[in-house]
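The next part holds the structures, each set out as structure tokens.
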Structure P
Amino acid sequence: MVRNDRWIKQMARKGMIEPFEEELVKEGVISYGVSSYGYDMRVADEFKIFTNINTTVVDPKNFDPKSFVEFKGPVCIIPPNSFALARSVEYFRIPRDVLVLCIGKSTYARCGIIINVTPLEPDWEGFVTIEISNTTPLPAKIYANEGIAQLIFLKAEEECEISYADRKGKYQAQKGIVLPKV
């Protein structure tokens with residue numbers, strides 16, 4: 001098995017993660033930076049908080065952007081049984097021979113806050129759009145510029161035949177919080 005933390009540091013120096021935190025930062029914050037076998041990414045201070053004031057149906061093929069209230073700040077409050085979209089602080093450039101899986105931080109999971117991010121595919125780049133679900137009957141706090149999820153990097157023995165960039169993926173090089181596209 002390859003020492004993943006050493007490999008991540010080498011790849012980050014080549015521009016895979018910007019900005020990059022070489023050590024795990026954990027004093028007084030929800031941790032972020034290089035971990036044992038991955039990288040703990042941070043959530044930026046920009047959020048789109050779901051609201052049902054328009055009583056619309058959530059339709060991934062025809063998503064109504066008016067279903068969100070935009071918020072910017074150091075702490076985001078997610079209403080009970082609702083969710084928010086956010087983006088990572090870090091910009092990622094995934095190598096053609098790597099697949100990245102995302103797992104929520106245990107600190108948030110223990111509070112009923114679930115993080116969902118789809119895989120970061122080979123040759124994808126951009127800020128990660130993060131879905132943060134509050135499964136509790138109480139409002140939930142999310143701390144901007146602190147850890148939100150751990151990324152696990154799976155390195156293949158060879159490059160993929162057709163990458164995300166080759167397929168001209170619709171979320172390639174996304175810059176902000178990107179809503180569903182068809």
Structure Q
Amino acid sequence: MDAIENLIKRSSSGHLDLPIPNREELDLIYQAALRAPDHKGLKPSRFIEVSGEGLDKLSNIFVKFVKENDPDSDESTVEKFRRMPYRAPLIIILVSGYKENMGVPEIEQMMSTACSAQSILLALNAFHYSGMWRTGRLSFNESISNLLGLQKNETVIGYLYIGTNVGPKKQKDLPKNADFVEIWS
């Protein structure tokens with residue numbers, strides 16, 4: 001796939017099923033992710049790959065999260081959290097680990113992980129897979145970080161739901177550059 005076409009035509013899909021990338025493709029996808037901008041080479045990003053029985057484990061963690069953090073939740077809310085991981089056959093949890101360093105604030109390190117996420121989505125698209133980045137209550141949350149067994153300096157910045165698109169794909173109209181670009185010359 002042409003690089004510019006990939007950039008312009010990539011879109012998210014909430015209708016994901018098998019197949020997922022194979023190990024060789026995933027290795028290349030992670031290599032693309034690890035080329036994201038990274039001030040001072042701190043390597044703040046890491047990824048938790050969840051599929052198969054791992055989805056059951058993640059489902060249990062999400063249920064535990066909602067029960068601990070929202071004890072008055074009704075059964076439909078608990079069930080919603082239980083089902084979340086099954087929206088796709090593969091999830092990559094985006095973890096950003098803050099490394100104390102003069103001149104590289106935590107937000108910049110998180111932005112590096114965010115760039116890694118975009119690289120993953122673009123690499124998936126190049127391989128003709130699809131994905132959707134989700135955040136919400138299960139991101140930027142110390143409780144979920146603890147339940148996932150992350151280090152004190154690490155936080156989840158989102159979840160990439162991954163698979164093959166099996167439904168309508170969101171095709172957004174390309175915005176007009178003039179609406180977003182101010183030119184000083």
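Read the figures in this text as sums done on the coordinates, not as results from a lab. As the structure is a prediction and not an experimental result, all values here were calculated from the model. Cβ atoms are built from the backbone, for glycine too; each structure is taken alone.
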*Assuming 19, 38, 27, 14, 1 is P(r) over Cα pairs in 10 Å bins from 0, in percent, for residues 46-101 alone as calculated from a single structure, say which of P, Q it is.*
P
*So helix-only ellipticity at 222 nm (-39500 (n - 2.57) for each DSSP H run of 4 or more, over all residues; to 500), computed for just one structure, reads -2000; which one of P, Q is that?*
P
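When P(r) over Cα pairs in 5 Å bins from 0, in percent, for residues 14-69 alone is computed for each of P, Q, which one produces 4, 13, 16, 18, 18, 14, 12, 5, 0?
On the way: P: 4, 14, 17, 14, 8, 10, 14, 14, 5, 0; Q: 4, 13, 16, 18, 18, 14, 12, 5, 0.
Traced to structure Q.
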*Rank structures P, Q by FRET efficiency 1/(1 + (r/R0)^6) of positions 86 and 166 (r between Cβ atoms, R0 = 30 Å, to 0.05) and report only the one at the top, that is, the highest.*
Q
*Once Kirkwood radius over Cα pairs in Å is calculated for every structure in P, Q, which label goes with the largest value?*
Q
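Quick one: distance in nm of label points 7 Å out along Cα→Cβ at positions 126 and 174 came out at 2.0 when computed from one of P, Q, so which one is it? Please report the intermediate quantities before stating the final value.
Numbers: P: 0.5; Q: 2.0.
Checking each candidate, the match is Q.
Of the structures labelled P, Q, one was used to calculate relative contact order in percent (Cα under 8 Å, 6 or more apart), giving 36. Name it.
Values: P: 27; Q: 36.
Structure Q accounts for this read-out.
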*Kindly point out which one of P, Q the value 23.4 was derived from, the read-out being mean count of other Cβ atoms within 10 Å over residues 38-45.*
P
